[in-house]
Structure I
């Protein structure tokens with residue numbers, strides 16, 4: 001069922017057309033990722049879907065009964081509320097519904113024959129089921145823990161940083177569980193463990209979701225569909241990020257084949273135009289016009305195909321693991337490094353060596369000291385004890401504040417401060433426009449001042465400038481923040497080709513896996529672990545270890561409870577909800593079985609599945625099988641419970 005429908009949407013700002021006659025439909029249960037270059041209209045599309053922004057032309061149709069909510073980039077809170085109160089304040093309706101359910105439960109037990117009361121009770125039960133609001137206090141507690149907000153729960157929410165306030169807003173939204181949730185870059189300001197928790201909640205609670213993200217691992221884990229905003233149109237791809245890449249490659253090959261056929265047709269028509277006197281006749285003017293249209297199309301196709309090919313080639317490159325050839329030059333030798341701030345131990349007795357071609361990712365939870373290690377390596381702060389011996393080499397540094405840029409300078413002035421229009425890039429002279437084109441800047445941007453650029457554009461300038469420097473080591477702090485996926489691909493290509501050492505902080509798992517050959521993992525309390533695994537492998541093993549530890553703790557706790565717990569009053573009969581499920585589920589299961597048999601029969605009949613559509617039938621069957629599994633499991637559960645009571 002479609003919850004949001006957009007038809008023939010146009011959106012224009014002054015002379016710039018962002019969206020041109022696009023259709024978009026969000027169905028219940030879908031999790032749709034929007035991708036595309038910065039400034040292409042992703043956020044605009046989302047705001048139109050929300051109803052926050054009106055299209056220039058077109059129609060928006062929604063189910064008025066549903067709740068649609070969006071995570072704000074700059075959330076606003078009541079200044080009098082602390083963190084926990086701010087979250088609870090967003091859950092008032094759910095808490096009131098739970099209180100109403102408790103009250104109705106007592107009334108239903110006394111007035112079992114009151115149909116109006118039963119109807120009201122069933123409605124409130126379905127509402128709580130949908131929002132999974134049966135144990136809100138426990139869920140609030142878990143979200144506070146997982147989003148690292150527990151230590152701030154009694155602090156005024158407005159006293160937190162911007163990133164922490166976004167975590168509070170995100171926590172409120174996932175607990176509230178609106179019918180449609182819109183998220184713009186939800187993984188910004190989250191460390192990898194917070195992102196994993198967010199993924200778990202979104203999948204487990206079966207959210208209907210529309211989101212923008214540059215985190216390719218997050219897209220691959222969460223998305224059921226990817227929408228790309230490209231040349232003012234929308235292109236839809238089924239599945240996650242890897243599926244998107246495969247389907248985009250197939251589309252590129254199809255476009256190439258179409259272009260080949262177009263050239264054959266154009267050649268034939270050009271010959272007709274060149275030879276035929278009849279081309280001048282009035283009735284043939286349409287065919288003549290068609291030749292000119294074919295020419296224009298033939299000119300534009302190779303550009304589009306080549307652009308897609310470059311993007312895919314960048315993305316499909318695997319790890320560039322360099323083999324040691326001869327002795328590597330030592331850049332840093334770190335011995336027994338210690339650093340504490342405000343009684344918090346960030347680095348304790350850390351020793352390591354960093355060599356000339358090392359590619360090191362610094363990862364771990366927020367606030368553990370990752371950026372502090374970068375500042376120690378740069379010599380901007382001094383350790384409490386221990387030493388950092390630095391060899392004779394040069395460093396290029398990129399930080400989140402883009403300190404190397406001057407807002408009053410133009411783009412060309414930034415790259416050519418002494419005049420001219422050529423720059424040196426690793427010993428090769430290049431025209432400044434040709435170089436900036438690699439970073440997706442059109443020629444008209446050359447005269448723009450840095451202050452006129454967006455945050456993402458400034459990041460692209462800073463990175464482009466960094467790669468013109470002749471340095472032996474790059475130190476980067478969160479380089480993918482505010483970048484779109486296309487720019488991240490370009491950054492990855494530059495870093496994989498960089499001949500020197502690379503040390504960077506990042507929470508982007510996909511990026512770390514692609515670039516790093518070694519990890520420095522900040523475990524907390526000053527402990528730093530070195531690993532040569534991929535980041536994804538490390539996280540997977542870490543998760544398995546935690547699950548084993550939890551199982552051991554649960555077994556131990558259960559054993560203690562059995563020994564010490566006082567006997568509880570046993571449940572003697574089925575609850576109203578259990579009894580209702582026991583009564584109605586057999587019929588529902590039987591009905592589902594009949595429908596599944598019908599679909600399977602159609603799938604075995606070519607005439608039937610060709611008429612109804614193979615993909616549509618398969619998707620419908622998969623959905624029914626999922627519902628059947630859930631209902632069967634629930635029926636077995638209540639049946640076992642009923643048998644234990646002798647019902």
Structure II
């Protein structure tokens with residue numbers, strides 16, 4: 001049985017009965033239902049009646065009676081008081097075999113058999129479930145002579161560092177920025193935040209990290225990454241302001257020669273293995289528009305937002321309305337004098353109550369003081385959106401509708417249009433803001449149900465331009481109809497080079513072949529999203545075709561666990577290199593491409609990074625979270641060449 005390591009909760013020890021009773025009033029009753037049953041086995045909790053209710057177009061399980069909600073809160077308060085009075089020390093989460101049943105009480109129905117292992121793992125009851133457990137004691141000399149280079153100090157790179165350090169494998173992290181955080185260090189524009197619930201945007205080992213928002217801001221994300229560095233003593237393992245420019249595989253020594261450029265100039269580092277944690281939304285994509293260089297005012301990409309910029313009274317143009325643009329615009333309205341929005345393609349909006357709001361302090365108190373509350377809340381948050389996410393991309397070939405591809409897809413479209421209509425008075429504007437592509441064929445945008453771009457579009461503070469751009473000139477932008485829009489500042493919310501994986505590094509593998517040459521036909525591919533034939537001892541985190549099956553932190557963890565098992569095999573068996581075979585690489589990718597061709601992102605009405613010029617997707621995975629976990633749980637060494 002797992003236990004909480006912290007021996008004492010001083011805040012709980014000092015809490016009065018009134019503080020405890022107030023806090024449990026803010027607890028999720030369904031979470032309490034499962035958690036209390038897990039901790040106590042109370043049959044009265046298990047027997048509590050539930051009912052199904054509609055939340056928008058979704059069906060949710062809730063407690064059927066107010067009296068049962070009061071009963072649960074009273075039991076939770078009694079449990080906390082008793083735990084406090086006993087000293088608030090080490091506490092087991094109870095029998096492992098009871099966990100699936102307890103999870104079923106949280107969601108209101110038995111958890112599916114295929115979901116059990118992933119859900120128990122993802123709840124972080126064992127925060128090191130995706131960490132290497134050595135199968136045998138490694139030879140100290142072999143371990144001492146094995147060095148791993150991690151490229152990037154963002155979410156993936158930091159998890160890699162934590163896992164390598166825990167396993168006792170030598171490593172070093174190279175980070176191009178002066179701080180950790182990756183995309184969340186770079187994307188500091190007003191309104192920048194995740195569209196994944198914060199509960200499972202954390203690593204398993206960070207399950208108890210305090211999250212003030214249901215959807216974390218870039219500031220909150222950076223707090224977490226700094227905590228990871230401090231908690232695990234990583235700062236001395238990271239070299240900042242240094243960028244990897246190229247890598248060459250040395251066949252004779254079975255080593256990577258990694259060329260880096262930093263404040264002290266260029267140098268070459270050597271490593272037995274390389275982990276690329278550069279991600280795929282990390283290099284800004286600047287458009288090519290006539291006259292861009294003629295503009296006399298300041299301009300910048302959203303990923304290069306200037307520090308301490310003052311936009312008071314300024315006329316600001318925003319070019320681009322993807323996720324970034326829609327997050328930025330309503331916040332920019334609060335700062336600038338006027339905002340002119342240049343929209344080429346509208347995106348589907350999902351109005352989420354509380355998307356911008358802080359969590360109540362009582363919820364944060366429960367996170368800190370009610371044992372395993374964060375774990376069970378993480379489970380509930382993840383279950384409905386994580387492992388089943390791939391299913392929303394399915395196309396029903398028998399479904400006949402001019403706008404959508406399945407009943408689920410149609411319901412999503414209707415829900416989004418209802419949201420537009422509830423916000424916009426002008427029917428013509430509703431039409432303008434309604435995308436032509438089916439929902440989910442391009443990335444939808446999560447926005448707050450109470451304050452978003454839709455709440456500012458019809459104000460005098462915003463001008464929406466949908467005619468395109470003819471050119472940029474010294475004083476502003478001439479739109480597609482020849483109308484001049486004079487502005488003081490231009491902001492490019494034009495996304496990233498999402499399909500240029502590993503760009504701009506030049507990577508040369510076995511026999512002098514570069515990754516660019518391998519990918520020249522068909523674009524970026526990888527085996528299981530992480531291994532590439534001819535490039536030994538190299539693993540890519542969140543590589544080609546890993547978007548969509550699981551949230552990003554889970555992919556990072558599963559891929560790193562997979563990579564470390566491969567490294568373990570090299571170290572324990574005294575081998576020097578491991579790589580996927582060409583046959584396995586192509587077998588996997590042919591199957592993946594065939595399935596992807598049946599998915600929503602193959603819809604010709606969509607025009608976005610999901611689908612490339614090669615007629616395939618380089619970013620999306622068609623597999624469910626359960627399938628991904630099964631792929632990554634243990635390497636199939638029959639698909640490998642080990643030397």
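Brief remarks follow.
- helix-only ellipticity at 222 nm (-39500 (n - 2.57) for each DSSP H run of 4 or more, over all residues; to 500) from the coordinates reads -9500; which among I, II: II
- Structure (I, II) behind the derived value 6.2 of distance in nm of label points 7 Å out along Cα→Cβ at positions 415 and 631: I
- Structures I, II were shown, and Rg/Rh (Cα atoms, Kirkwood Rh), for residues 487-622 alone at 1.23 was computed from I.
- Which entry (I, II) yields the derived value 16 for relative contact order in percent (Cα under 8 Å, 6 or more apart): II
- If Rg/Rh (Cα atoms, Kirkwood Rh) is computed and equals 1.02, the structure in I, II: I
- Here P(r) over Cα pairs in 5 Å bins from 0, in percent, for residues 375-614 alone was derived from just one of the structures I, II, and that gives 1, 5, 9, 12, 14, 14, 13, 11, 9, 6, 4, 2, 1, 0, 0; the source is II.
- Highest-scoring entry among I, II, by mean count of other Cβ atoms within 10 Å over residues 39-46, is I.
Every number here is computed from the coordinates shown, using simple stated rules; none is lab data. Every value quoted in this text rests on a predicted model; they were computed, and no experiment measured them. Cβ atoms are built from the backbone, for glycine too; each structure is taken alone.
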